[in-house]
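Just so it is clear, none of the values below were taken in a lab; they were calculated from the coordinates. For clarity, every value in this text was computed on a predicted model and none was experimentally measured. Cβ atoms are built from the backbone, for glycine too; each structure is taken alone.
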Structure P
Amino acid sequence: MGKIKAAMTVCIALWLGWAPLWAQELECQIEIIGPKVQLTNKERIFSNLQKAMMNFVNGTKFTNDQFRTEEKVQVSMVFNIESMPSQTEFAGNLQLVTSRPVYGANYNTTLIRVFDKNIDFEFKEFEPLQFVPGTFTNNLTAILAYYAYLALGVDYDTFGSLGGTPWLTQALMIAEGAQGGGGTGWDPTAKGRDNRYWLVFQLMDERFKPLRNCLYQYHRLGFDTFTDNMEKGRAEVLSALELLGKVHQNQPNSYVLQVLMDAKRLEIISLFAKAEQGEKNKILELMERIDVANLNKYQTGLNS
């Protein structure tokens, strides 16, 4: 892999339409939808918003590492704008999915799947999107930079044990700095603990270290070795998933565990559908504890 893991504080001032020559880390697709919004110029506004977002995320160098094209972290963002109090104010939700290639295979594995129900920001057409780490500029760039660092942090965790710490630290700094900016989704006192603040806080919490160790073992020692030895790699995946039992024991029904299981559920079922019955039984026993609401999906998928 061409990625050189390094910690670096990045200062960004990205102007709309400008892209640097460095090899950026993210390949992000962004879609803006708003079926409930009734504006005569909605399509133009959404198009300019999408371009600004894409240029910001894909044109920013978030780390000091070099990524080959095939190594880039794949990110998909779908912003559903539910209301626009004015032509510059947006409110709605976001569906985000990140993935990375599996070594030696023509397959991308999903890393996280997030439904963020608290999206609100201001955007004025043709004004630059600016972001400086440590300084809250506006909610839009805070949201985009937060998810960029989160995607990188999780991706780096899959290549080295706790390797994403520098980037998750950046995401946590954004979440803390944005709390006074007036936007929703950053509040550490929010009921349910299912917002942006708690997602990255839990990833950085010592009690959730087994989950991050699971990310490394599951992907680097498991999936990345499938072309050499599928059975051994699958055993590593099972061992990695068993670490999640510790997370559930420490913090039952945590948001970060839910995000991970939403990303991995179908992949786990597909992988272990071909396994020996003993491995299937272990998966079912584990999911009865950590993903019980979806247990019937495992039972059906593993026994079909």
Structure Q
Amino acid sequence: MSFSTDVKAELTKIAVKDKKLSKAELIGFIITNCVVTLQDGEYILKMSTENEYAIRRTYTFLKACFDISAKSNVERPKSPNEETLYHLKITNKEDLKKIFDERFININEKLQIVLNEKDEIEQSDDCKRAFLRGVFLGSGSIANPDSRYHLEMAINNHGNALFINEMIEFFEINSKMTKRKKDFVIYIKGAESISTFLAVIGANSGTLKFEETRVIKEVRNNVNRKTNFENANFDKTVDASLIEIADIALLKKKRKFTTLPETLIELAKLRMSYKEATFEELGKMLTPPLSRAGVSHRFKKIHEIAEEIRKNEGR
């Protein structure tokens, strides 16, 4: 599974009990994923995705918000390179009336679903987060952070794209928009901005994995630049540093860092500031100074705490 697929799988497991949040997320999904066609003068709404859980979630929200039971079907791949597609279709006049009578979305002359009333989304920060989660589930993708930092969402309507970009900027995330064929593509490239976006939409595990990969990648890049060091000893130091930095990043993301004993916090802060320093060098910076063995012992304690969190995450 790709990193993008993992993130979407996590998002579909987020429990939403508030109807307003369900509706906000549903709006985000519909305006980015729904295709409208005319058949015998009647509208047909169709949503398609490769994510089985996203389509199930959408079906559940349609039922909960509008008492609509959409028709579903599965399109099996015709070749090994194709993915299975999951579809939802709404054709019933009364069901369509339930959606459009609330006036939060409409169909324009180009047969595009457009936002009409934005109050449903703008009424709270939680609604904005749910809306952006629906947008990402409907049309978003994110590159594996091992290769590059890139997240994007394709939207077929300019007005919708502008509003989505406005919601992203509300959370102080640096995003940009470009035109690609018939779509307007909103994209985020900065590692910190992508991490913040993932946290905003509720992908906590995805954010953690992204941050760990990012830190390790940055340290490895630094290693590649330092070709004049003694390779054997330097590699050993860096390998240890990668583990320690990942552990510290995890504790910070899980808000466990400030609960550590002061001695461990002091050492962790030094490691984040001096990523390639040896245990001996770090020990000399501590107050009072500590031996290499003492520094090693404290890092082992940090690692044990981080490992316990990882075990709990995996349950």
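Structures P, Q were shown, and helix-only ellipticity at 222 nm (-39500 (n - 2.57) for each DSSP H run of 4 or more, over all residues; to 500) at -18000 was computed from Q. Supply the structure label, taken from P, Q, corresponding to distance in nm of label points 7 Å out along Cα→Cβ at positions 41 and 145 with the calculated value 2.9. Computed on structure P. Tell me which structure, out of P, Q, gives 57, 32, 21 once Cα extents along the principal axes in Å, for residues 121-248 alone is calculated. The read-out comes from structure Q. With distance in nm of label points 7 Å out along Cα→Cβ at positions 25 and 273 as the yardstick, tell me which of P, Q scores highest. Largest calculated value belongs to Q. When FRET efficiency 1/(1 + (r/R0)^6) of positions 97 and 169 (r between Cβ atoms, R0 = 41 Å, to 0.05) is calculated for each of structures P, Q, structure P gives the greatest result.
Consider the structures P, Q: one of them gives 3.6 for distance in nm of label points 7 Å out along Cα→Cβ at positions 105 and 201 as calculated from the coordinates. Say which. The structure behind it is P.
Assign the value 135, calculated as volume of the Cα convex hull per residue in Å³, to the correct structure from P, Q. Going label by label, the one that fits is P.
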